[in-house]
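Student: Multiple structures are listed underneath, in structure tokens.
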Structure P
Amino acid sequence: MTRHISDLNGEEPPEALRLLSERLNPDNYTFETREGKRVAVGFDWSKEVKQKNQEDLQRIATDQTITNIPFQMRQVLDSDERFSQDQLPHFWEFVQGLEDLSPRLANDGDPLHQIEDLLCGAIAVLVIKHHDWLAVDPERMAWCRGKLESVVRQPPAPLRFDSATADGDRKWDSFAGEAGVALLAHDRNDPLARRLVAASVLSFHYSTTSRTLIRASQHREQLGEDFDRMLCLAVRWAGQCPALGLAQRLRTDTDAEDDHAGKEALIEEFVEGRLPTELPDILELSAQAEREIEAVRARQFPELERMRRRETSTRRPGSEVETLHRGRLSVDTRVLSAAFTWLDLTLARPDERAKWLGLVRTFLDITLGLIPQINDPRRQRTEDHPDEFDAWVFGIVAGTIPSLTATEGHRTLWQPILDRGSPAHKWIERFFWEWFTVGVRAAQTPERFTAIWSAMIEYALQSPAWDPETSRSYNLDDAVFWLLGLGTGINKIGERPDFAASFSGMEGLFARVAERWFKASKLVSGFLHWVTQPAAVGLLVPAVGWLAPVVPTFDTYAWRDGLEENLIAFLRACWDRKGQQISADPGLERDFRALLTTAVSRGSHAAIALRDHVVGSSVG
């Protein structure tokens with residue numbers, strides 16, 4: 001039957017049809033006669049199908065091995081795992097056979113991994129984890145170095161759908177860069193190591209830049225000033241690649257040659273040790289990059305006037321309000337953030353702290369300098385918002401603040417952000433997003449985090465920039481909302497009981513917060529939700545007195561943002577957790593019942609049910 005099906009078009013049938021024909025072929029069945037009837041009692045594939053199935057299983061196993069190798073090599077590199085002396089010869093034999101493998105193809109025809117990914121990953125494990133074992137046999141080391149040199153000199157063509165922002169942690173360039181760092185740490189005059197490192201810092205993938213410099217930061221003592229050179233290389237490339245990338249996208253032969261020549265010139269400077277160790281001025285690089293970008297555009301579009309960046313401000317016809325725009329860096333900020341991913345002040349040696357802290361301050365100054373400076377909120381505004389670079393800088397700042405000593409002064413990092421006040425409320429939101437995530441982890445203890453956070457709130461309470469009498473209220477409300485950590489989608493410390501003692505110590509501070517800022521229903525609603533969390537249990541009872549004079553004054557429009565639901569949930573939490581304390585204090589009970597009456601007056605069934613519950617439990 002298989003023969004007849006394949007003869008239909010003179011071609012082999014589809015797999016499903018071929019298997020169906022085998023299922024229908026009586027030659028593949030075993031029959032018995034039972035009660036006078038011939039019955040099929042067994043089935044077995046034909047010899048040809050069995051052979052093909054076996055080949056398919058072998059191919060699948062091979063494909064899985066190939067697909068998993070880069071992932072497994074990355075796991076080894078990122079862990080303390082090492083091969084034993086008995087395992088190394090077998091692994092070495094395996095590594096040498098990798099070039100004979102054929103990569104598995106995806107549905108689009110591209111390989112899921114390039115052979116170079118497998119080969120460089122395995123070699124990186126040997127060079128980084130087992131350098132001494134390689135060095136014992138010069139032939140082993142020569143073989144590994146030869147493969148690395150071959151791939152860096154003639155890199156494989158990129159896959160069609162690859163992108164610079166894709167995860168390159170399991171790609172050949174990332175593995176080669178980390179191997180280069182290990183080789184350079186052993187011999188700073190090694191030209192191959194220097195080329196591998198430089199090519200990876202200037203890699204197509206941002207993640208490769210990050211991985212290479214993270215590995216370098218771990219070996220910075222052995223690398224000496226070459227670590228600074230690597231940073232200088234990355235910053236220089238961040239300034240050059242936007243114009244070169246634009247030229248390449250415009251697809252002219254000259255531009256493509258310039259792109260290659262520009263990158264190669266930087267690589268040669270590093271290889272030959274001619275690259276400076278001092279970081280260039282990023283703002284100067286940005287201005288130069290802007291000029292180069294405009295020059296590329298002018299060459300491509302000679303009929304147009306020199307294209308200018310957008311104006312720093314615009315004014316709509318007939319409007320008295322001027323819209324100010326955020327400044328712009330013309331360098332590749334993703335290269336910058338990738339190059340300094342390693343920047344963690346807690347890992348700095350004593351002689352490095354001042355320099356690393358200076359880097360943090362430099363990045364913060366750049367970001368603050370890009371924020372529109374609004375001097376008259378009545379006639380000026382901005383519709384812009386932070387970008388990825390701002391978010392990265394604020395993450396670095398938030399992680400640095402808790403590690404600063406009294407002499408270094410954590411206030412010097414967060415105060416300039418708060419000084420921008422309500423006009424910069426979107427940037428303030430972004431900073432506190434990082435503060436309540438990165439900052440909490442960096443602080444390590446609730447007491448350390450709460451002490452710094454309290455200082456921020458105290459400063460804002462005294463700052464004219466945060467005064468509701470002089471600031472545009474809706475923008476200030478947003479800024480205060482994030483200052484107080486009321487965005488519980490990211491602020492999870494309220495769910496941590498270990499913060500309860502620290503929060504209780506903030507009672508007096510929150511009393512002043514309520515007095516100054518709790519005229520806005522958005523803030524009250526957010527606070528009502530936040531204060532019911534486990535860590536804030538010590539503030540539940542005091543909050544009744546803070547809110548009793550405020551909530552009844554809200555008009556109909558103010559009862560939005562979930563205010564009614566949050567008020568009812570707050571009152572239930574107060575009664576269930578602190579009911580006896582409330583009943584024992586006449587003033588406190590009066591305030592509680594005033595809030596409950598306000599909720600009931602809105603006709604909510606949940607509020608009425610809560611009132612009946614309170615009355616019933618009081619009678620009992």
Structure Q
Amino acid sequence: MCGISGYLTPENGRAPLETRKRLADAIAYRGRDGRGEWADDHSVRLCHSRLSIIDLETGGQPMLDIDERLVIVFNGEIYNYLELRAKYESLGARFRTQSDTEVLLEGYKLLGQAVVHDLIGMFAFAIWDKVRKELFLARDRLGKKPLYWTQLSGSFFFSSTLDSFSEIPGWTGELSKAALDFYGAVGSFPLGCTAFKQGHSLPPGTIATVRPGEAPKIERYWRLNFAGKRAVSTDTAMSEYESLLSDAIRIRLRADVPIALTFSGGVDSGTLAAIAVKRLNTRLACFTIDYHTEADPSEETVIARHVAQLLGLDWHFLQFDYHRELLPALDDSLTVVDQPCNHIAISYSQRLYELIRPHAKVVLSGNGADELFLGYAGNEELARRDDLSAQVNRAWLSRMLDRIRGRRLTRPMELADYQCSYIRANVGAYPGDISADEIASSIRADIIASEVGSHADLYTFMALTYYTCDANFRLPDIAGLRAQVEVRSPFLDHRMVEFAAKLPTNLKIGDPTKVALNKFLPKEYYRRHVPDDVALARKKGMGWNLRYDEAFTTDPRLIAAYDDALLAIDGAGLNSSPYRRAWKEFRDSKAAGEKYPASAGAMIGGFMLGRWLRSRPDRAIAGMPGLAAVSRERAR
């Protein structure tokens with residue numbers, strides 16, 4: 001678990017000293033156990049910062065293969081590296097270390113780009129081939145590990161953080177207003193795009209090859225596919241679920257450092273703990289963070305303590321007083337966030353990982369289960385919507401549209417059009433920027449290629465690809481590494497994701513009229529380990545009692561902070577209208593007694609965008625004097 005960066009210039013080129021220094025310094029927070037650099041004739045440079053998890057003594061990077069033809073920088077973990085090591089040794093590979101990095105490197109030597117299909121894990125890496133004069137980059141299937149790139153003046157630069165690019169000649173720091181509109185509407189950035197016009201993200205499940213002076217050639221090697229739903233019994237599905245999840249946990253317990261578990265006692269973290277104890281004979285220290293007082297008790301804390309006692313876990317409770325700590329903790333966490341993050345939980349997640357760090361260097365998390373198995377309140381509506389659609393005579397509709405459009409409407413096409421109409425309505429037109437049509441067309445093509453066949457499928461596709469990217473991927477990556485812990489998510493093992501995609505909706509939504517039966521299969525499994533009232537309890541999640549949304553209507557500091565965030569959005573030349581509208585709707589809804597206003601997500605997104613802009617006016621918005629002017633006015 002590390003940070004990587006580097007560059008490839010045209011033959012005999014060389015990046016300026018300031019650029020080289022910034023590439024290395026910007027990733028330093030991600031791994032403070034070691035730093036390394038490798039350069040070849042000045043035109044190629046690879047940088048690495050290390051958080052040591054496996055092979056603490058000989059696993060340093062950049063690492064050369066045994067023949068010194070290839071050199072790698074790698075961020076992440078290959079959980080099945082022991083199995084792959086045995087496989088590659090049988091094919092003639094030789095090893096000098098005990099690291100997963102060398103297994104990856106030798107696998108590339110044997111299989112070339114196809115090595116990515118062997119990997120179970122989270123990863124972003126770059127391999128330079130001295131003979132072929134070619135740089136190969138890859139990113140894991142779901143995009144758990146970041147990999148950004150830019151190309152300026154014929155040179156190619158890559159990094160784990162966009163902050164690495166701030167000292168490259170020609171980098172303007174100009175924000176992409178269209179990408180930020182998309183962020184406001186969906187909660188993350190379009191695949192391949194970032195908050196910056198000149199910054200790009202290597203999409204999840206893709207590889208890239210780069211030669212000196214040329215643009216990267218990007219190819220997809222994996223795609224989530226929903227076709228071929230299985231007619232499977234609950235018992236069979238349960239057995240497969242247990243086997244897959246047990247193996248995902250087993251290989252994620254491989255580390256040469258202590259391991260802990262973030263724990264709410266709910267279905268996801270509780271299941272991880274139960275399997276670790278009962279199937280893998282491993283008792284993990286578990287940590288819960290919330291606000292809990294005698295006058296304002298946390299229901300989650302009570303459940304977490306109860307389940308920990310049932311399973312014999314070493315349980316730790318961490319108090320987070322959001323009344324006093326939210327704003328300072330948030331501002332501290334944002335100092336290393338390279339583009340807007342719409343998840344305010346980064347504030348207390350950062351604090352949680354910092355408090356875990358003296359006890360463990362690896363943390364297991366229950367992230368992802370709700371997106372895969374439809375665990376949120378409201379997801380039952382997806383099943384009702386799909387049931388209604390099934391009653392429509394689609395054959396007749398298809399024949400009519402076939403005549404009108406000259407093509408047959410398929411279910412994936414219909415769902416893609418349904419999704420993209422929302423995107424086009426929420427992304428503005430900006431000269432010289434990516435267009436709403438380009439974004440929508442790209443997403444439409446992905447939905448069709450993934451063979452999304454229902455509203456339930458569409459929700460999971462959009463959740464894993466866009467809606468929850470910050471919560472499931474960016475937040476654990478950035479907050480975890482800032483605290484120097486590695487976060488691992490067994491539910492997001494790609495084998496579990498593929499399994500869930502093929503399950504029929506009735507094994508996810510047990511009864512469309514009963515929200516308690518959302519996430520049906522995981523709850524049925526959890527009932528084997530805890531009482532029904534625990535397994536079937538309403539979803540709460542980590543930090544259930546941190547009611548910062550309510551504080552936005554009662555705490556003068558947060559109200560002022562929100563108004564200040566809106567000023568920052570205006571000062572950066574961005575469109576604050578959706579956020580102002582959401583802010584007003586949120587306050588009106590709360591005043592009317594509504595507990596969970598529909599506008600809360602957009603409201604928090606605006607707050608986080610403005611707060612992020614405030615956290616880094618010089619680095620993030622060079623060339624946009626509006627925010628600097630607002631900052632000067634605010635200082636008076």
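Derivation of every value follows stated rules applied to the coordinates shown; laboratory data play no part. Worth saying up front: this structure is predicted, and the values here are computed from it rather than measured. Cβ atoms are built from the backbone, for glycine too; each structure is taken alone.
Student: Suppose you compute distance in nm of label points 7 Å out along Cα→Cβ at positions 27 and 563 for every structure in P, Q: which one lands on 4.4?
Tutor: Working: P: 8.5; Q: 4.4.
Going through each structure in turn, the value belongs to Q.
Student: Matching task: 0.30 is the computed value of FRET efficiency 1/(1 + (r/R0)^6) of positions 131 and 483 (r between Cβ atoms, R0 = 35 Å, to 0.05). Pick the structure from P, Q.
Tutor: Q
Student: Suppose you compute distance in nm of label points 7 Å out along Cα→Cβ at positions 203 and 363 for every structure in P, Q: which one lands on 1.9? Walk me through the numbers on the way to the answer.
Tutor: On the way: P: 1.9; Q: 3.1.
Matching structure: P.
Student: Something else about it: One of P, Q was used to compute distance in nm of label points 7 Å out along Cα→Cβ at positions 123 and 539, and the result was 5.7. Which label is that? Could the numbers behind the result be given before it?
Tutor: Details: P: 5.7; Q: 3.1.
Source structure: P.
Student: Between structures P, Q, where is mean count of other Cβ atoms within 10 Å over residues 139-146 highest?
Tutor: Working: P: 15.5; Q: 24.6.
Greatest value across P, Q: structure Q.
Student: If you rank structures P, Q by volume of the Cα convex hull per residue in Å³, which sits at the top with the largest value? Walk me through the intermediate numbers first.
Tutor: Working: P: 321; Q: 168.
Answer by largest value of volume of the Cα convex hull per residue in Å³: P.
Student: Separate question: Have a look at P, Q and say which one yields -19000 for helix-only ellipticity at 222 nm (-39500 (n - 2.57) for each DSSP H run of 4 or more, over all residues; to 500), as calculated. If you can, show how the numbers build up before the last one.
Tutor: Working: P: -19000; Q: -12500.
Structure of origin is P.
Student: Quick check on the output: 6 is relative contact order in percent (Cα under 8 Å, 6 or more apart), derived from one of P, Q. Which one produced it? Intermediate results must be reported in sequence, preceding the final value.
Tutor: Numbers: P: 6; Q: 15.
Source structure: P.
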